[in-house]
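Q: The structures come next, written out as structure tokens.
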Structure 1
Amino acid sequence: MSARNIARFWEWGRKIICVGRNYAEHAKELKNAVPAEPLLFLKPPSAYVREGSPILAPAYTGELQHEVELGVVIGKGGAAIPRSAAMEHVAGYALCLDMTARDVQDECKAKGLPWTLAKAFDTSCPVSDFIPKERVPEPGDLELWLTVNGQLRQRGRTSQMIFSVPHLISYISHVITLEEGDLILTGTPDGVSAVREGDELQAGIDGVVTVTFRVERKGR
């Protein structure tokens, strides 16, 4: 992926493909079964928000929660990509948050409804600057963490993922054709918790990147 295309990606974004329950302990903390294959859902480009802009909590949720995740940026598109060639399609990475209206998600799950209202609202995907592939030689062994108002809430290693980055790229590409600039969110470790208006979230990948976001209520 060229520098110009990287800039375009962060300016207007492409589709965001998310993987749910990819850490066993996170699945257990929400009383979900550990999946036998990747659980996928989507976020729209309007979910992107960059550092310096706020996370806007929807008016319809009283339980907005954080989920810190490794994001994989696709540099070369493709369909039905074999696992052995998956990393050739990676341009780089980003630190991402999957903001979730948990009360809404719980209601949707109970009724057998899609998670769109819980996961796909505007600013539901805060992202860091683009991280070139060369700076992350081993995406399967990174330390992710997140604090809320200075208190540690999440810390985990990508080595704990149930499905690896190559596995996810291959699996997704057999269902959804991947395109240059697409972003894959690879799941979150345990420790998710609620945030409120005015809270400051700081998250990072040890030795790679740190980001800070504040929470505001939408409409104010």
Structure 2
Amino acid sequence: MGRRIVTAAQMKEIERAANERGIPYLQMMENAGLAAYAQLRARFPQAASLLVVCGKGNNGGDGFVLARAAALEGWQVTVLLAEGEPKTPDAITNYARLEGLQIAVCRDAAALEPQHFRVVADALYGTGFHGSLRPAGRAACALMNREHEAGAFLLALDLPSGIATDTGEVAEGAVGADLTVTFDSYKPLHAAKNSAVYCGEIVCADIGIRCLDDAGA
């Protein structure tokens, strides 16, 4: 059976339809973050050090969910707010849910350079990314790539940051992952030759909307 591939616009429509049919966007975010964490935990049964690099949009929100799940199971978690505080409602909600957990929050990628992590989760940019990396994003991607080169396992949520979803165009400084967990459907970048190599192993995770979205595929 072939892989189902949808564009960024088609994925938005699938999510909108699921929301209208009773699966809120917040629940989809929860399902996505937990699905990514499940893939990570399958590869690392023992808790370790984890850096979650979060953007200010919904991809960052997925990262907050993953960070919370990991912290609750004893991981030593650091969250980098690569471009500042979250801006979308569901990401703001999930950032607030980190309060009271043993999670270090950092706002400056340069401050993390002396540290090393066993695992890095890339939740910086999602399907809306195109063009070139902004300065803060470039710094965060450089940090992730340095950690990867130093031996960290790099997990990308939905796609590695710095790659355009529909074209597979790779921006200078884009992240290279060991594992990419995409949600509900594959996107064009996962199949394009020039960008697939940045994804590493690709897993398409169920986030609870597949039974609802056949009409949108």
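The numbers here are math on the coordinates, done by the rules we state, and not lab data. None of these values were measured; they are calculated from a predicted model. Cβ atoms are built from the backbone, for glycine too; each structure is taken alone.
Q: As an exercise: helix-only ellipticity at 222 nm (-39500 (n - 2.57) for each DSSP H run of 4 or more, over all residues; to 500), calculated from one structure in 1, 2, equals -11000. Which structure is it?
A: Values: 1: -4500; 2: -11000.
It traces back to 2.
Q: Quick one: mean count of other Cβ atoms within 10 Å over residues 42-49 came out at 18.1 when computed from one of 1, 2, so which one is it? Intermediate values should be presented prior to the final figure.
A: Values: 1: 18.1; 2: 12.2.
It traces back to 1.
Q: Looking at structures 1, 2, which one was mean count of other Cβ atoms within 10 Å over residues 34-41 calculated from, given that it came out as 20.5? Intermediate results must be reported in sequence, preceding the final value.
A: Numbers: 1: 14.1; 2: 20.5.
Answer for the origin of the read-out: 2.
Q: OK, next. Assuming 49, 38, 32 is Cα extents along the principal axes in Å as calculated from a single structure, say which of 1, 2 it is. Don't jump to the answer; show the numbers that get you there.
A: On the way: 1: 43, 36, 28; 2: 49, 38, 32.
Here the read-out was taken from 2.
Q: In addition: Ranked on distance in nm of label points 7 Å out along Cα→Cβ at positions 178 and 194, which label among 1, 2 comes first with the largest value? Mind showing how you got there, number by number?
A: Values: 1: 3.7; 2: 2.8.
Across 1, 2, distance in nm of label points 7 Å out along Cα→Cβ at positions 178 and 194 peaks for 1.
Q: Any idea which of 1, 2 comes out highest on relative contact order in percent (Cα under 8 Å, 6 or more apart)? The partial results should precede the final answer.
A: On the way: 1: 32; 2: 22.
Going through 1, 2 one by one, relative contact order in percent (Cα under 8 Å, 6 or more apart) peaks for structure 1.
Q: Given a value of 11.2 for mean count of other Cβ atoms within 10 Å over residues 106-113, calculated from one of 1, 2, which structure does it belong to? Present the calculation step by step, with values, prior to reporting the outcome.
A: Numbers: 1: 11.2; 2: 14.4.
Clearly, the read-out refers to 1.
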